[in-house]
Structure P
């Protein structure tokens, strides 16, 4: 082997160890959800660096070596299931490819990492578990510092405001953070036990270092559990609540895919779990604390998520992969087996995330490395030095693949970077910065539903700012700008719908846009009703959609339809005070004072006077007013009935007196002369749900 090849091999080892060490620690607040996206880009670009180094080694020696790996067939099947699921089932294929939590690029990067890491670990002089333990200890120290809230009285810029959240950690969500610490602690603990049993514990310095690392991680794990589940819950600190998908509905979703041959084989499609969740959510879900979470993007566990999005094909691939190593778990080191079992527990119990896949593939690489040490590795060398045309062809194809990968990943990163800058524009109250950076984000990634939904709201903000002027001060240019901004808002919301017409969030955004322009644009009320109806079809047991649609009817005094929607909202969530409150006012407007009083009494019973004093007082005041009006109506009706009996006439149904309402309220922006939008602005135009 040449000196250059040896140098490249050392660099490859350094990069692989760098991934193990830095991945849990790495984050840069330059993208949205930066803990997730930072790790995603770090992983894919580090893996790309590994591939680039291997390509350089191939150019030097004009040959490449393939080392036999027992998991090759299973991993190929998993990648194939991802590709087929995206091609055949995913509505938004680009978003499914680049999803940082469970997309094709992420899983491909981890597969490549596994192959290289298993080879590097098999020749390692230092156990990767020690490196993992050091990284875990650094994560622990950072998290402990944040827990004591050192920036409580500091005036931090919005860019660093996340440091004031005492549950923040470099790993990810609180539950994944605790799982990662447990993973590190298990690996380090069993490693120390094996060293002790094998009498390799003469190095006192290493022994002390490992004990210190273990104590730090254990203390952080216990402190994290107490802080997250006790202290943070008590003070209701932002981000403190643990929000994970319910297991029951995750199971229902997995079973649902088996009812159709296509979804049974290929799943509902990568990045499409949310559309199925809204279909299987039950009325009982509305009685839980999670009811305001309309949908989840992931299942409760990685295994259930795989079955739901990848179908039986992906499930078979992961099952073969896991069973392959389970059968040989007794052949590896104690700490390796313990880490592998721990990773299985994590993927069976926790939702999919980039950190769960990290611990899973890292444990697989350690397993494969131990197995390689016990058996000779079969190497297949392909020498192309004498086949120059084939060599040139391989070089060209490889350069095209690597080049296009860097190009698309670069555009995806720039899109996230500019979108984060637009959010910083919100913090600095700069509408221009918000608008311009969102334009750039969409230019680099036109397939992001979130980008289009947010840009729809930004265009509405522009229109509202101009329309908020005095009516006499509005010029023709202002009216034209308002019309253009409204049209752009509708176009962006409809683009999100077209990217995934099965996702209720997209339809809800479109309906919200129409609702915001009911006082500005012609036909907006009709279009809002249509969009809300489509959202209800996709999410039939969502009380919020019924309440919003009822609000549209109420605003335009269609009290019969409003009553139907509010009654449905109440039936879907009987303990929702706001639904009863809206229904009460609807009854009141229809002159049904008795039912109105009944509903307000329910509202008073549902509101906690200790935590909702203002709402409780308002409800009591409304109840007194309704009772007074009801009593007056009864007395008036009795008097009219007495007169009618004397005169032989029919008593008319009492009509309600006008009353000013706070809920639901129309948008503040209003134009004397409404804007006429083209028919293409309707929700049905150019959209096939």
Structure Q
């Protein structure tokens, strides 16, 4: 690395570039002068899958940990990385442009203390493989040749570059030629040729007669090397960036959600970077496509496969126990145990992992202790930081190096942990929000201000229309994670309760959280005492579920806001379910409708009751009784009187207004008539539950008359 003043660093890097004369260099950030090709951090991500012999990363233009992690993997064996930085002792105080990404409204620049960069500098100074060039000590690079000095046994193959890669290709082919419903999982660290192996295997299968192979990934760019290798193996193919067809066979990319909403027939489905795809989507793909390969990076700038290992592999064990896994460990572009790779992993915590299972599996609420460690303490105890970050990695879909920077530098963040025998078994990231002036709160309410980093305050004011809510002080639980070996023992609830008590003492008005809605998470937060007050109208990118906002008041002002928010939610949710959320899972809808405020059936007038009786026990048409049916259904769902399949049918038809055919298919009924008969029975039960004595007598007479009429007809 080259550390010094900007002009000096640029001159040193430019001199090295000209002296070494490496044509395939990559320069990120402001260049040294004319004639040097340079990319910014965003553009650098487009270089993925390619190789370079020299990488210059100018941190003066902003240190983006995701971009740095990505482009460092493009260096081939024997390549050189030049990192240009301020003097290491001063780097943490540098006004890094990338620090804007973790800034929060209401906090000044001086409050971004540069802990992340301080940690980077400390690691670089202590790592024996890092050569530090400064104006005071400038060792020459004349001994650098740029040649790959790896010593590996010779391996020759027309397309595969390692034995691991060849083994992976053969395993992918067996998924098609062998038994159905035996998925393959390919895992590797980056740079092991995993995606290329998928492309080579796809081409081989097309050559041997496969007609159609589908490819998916969280983003198209992730499969660029897959299609590049497939095209190289099929030189006569007509190919574009994400489609290839030749001799009656084709390979096509489709987004994961498209493969679920519009299922297709295929000989094989290849799912690349599976860890970055929500588990529920992976489960859907597994259920529909009988021949499928999941490939994922274990440690990488886009996120980690550790969470995938825990969540999705359990699902595979239960649904398809004959699934198989292959791990690629041999690097393609560099040597085994490469010092630069090890250094990058340390710098960006790509190898962070929680404590060993055996050391924490006996953790219980009564033998754990609560701590609120400062970020300064984490800087001094790297083992704690790795355990903490490793827990977050296992619990969430996409935890990237930028999340580490936010954890260390986010100006409004606080950390809560539970320890067992000194080891971290649970962690929560907390964000302080709100506290705006009345004038600013009105701007937020009107949509003219969107203060960064204040998700709950902004949502309560702008989406629910509660302007005063933005003036309150809130505490948002951004992320929470419990060690996989200690889950199901109440540690998560204990941590939330401890956070609640601490926030209450500190004068916080409300505790809240926002997350992708799943039955398990809704149940957890309800058990912790929080209630739903808002649901988003679109599925989240990371979870494929709409986000829900849960709240718990901690003060009298918070209680007023929570009550108003709950009333807004109760009014809006049934209408939203009949409109923008009419395709929301009926299971989720049932959970969200439970306990909402609702109109009592006692508000029905006599004619409404007559209509309901006529529908339930005679032949009155469904469409002629909508008002009463909707009101009594909503009351029953809110009070938990209808559950399971019965609740799901009523939600789909009565609340969400789904088609008769969709309702029949979802409930495995023959058609509209069968659905109506089921709904008549369910509404009849509710009439008998809610009706007074007069209505019950009328219901019995009407039912008896319908029975006699049916007998006479027969």
TODO: Work out which structure the value -12500 belongs to, where helix-only ellipticity at 222 nm (-39500 (n - 2.57) for each DSSP H run of 4 or more, over all residues; to 500) was derived from one of P, Q.
DONE: Q
Task: Per distance in nm of label points 7 Å out along Cα→Cβ at positions 68 and 508, the highest-valued of structures P, Q - done: P
Open item on the list: Given 4.1 as the derived value for distance in nm of label points 7 Å out along Cα→Cβ at positions 36 and 516, which of the supplied structures P, Q does it correspond to?
Closed with: Q
Task: Answer label among P, Q for the case where mean count of other Cβ atoms within 10 Å over residues 524-531, calculated from the coordinates, equals 22.0 - done: P
Task: Structure responsible for 1.8, with distance in nm of label points 7 Å out along Cα→Cβ at positions 100 and 156 calculated and labels P, Q on offer - done: P
- [ ] Identify which of structures P, Q gives the largest calculated value of relative contact order in percent (Cα under 8 Å, 6 or more apart).
- [x] P
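Only the coordinates and a few stated rules stand behind these numbers; no lab work does. Only a predicted model underlies this, so the values are computations on that prediction, with no experimental measurement involved. Cβ atoms are built from the backbone, for glycine too; each structure is taken alone.
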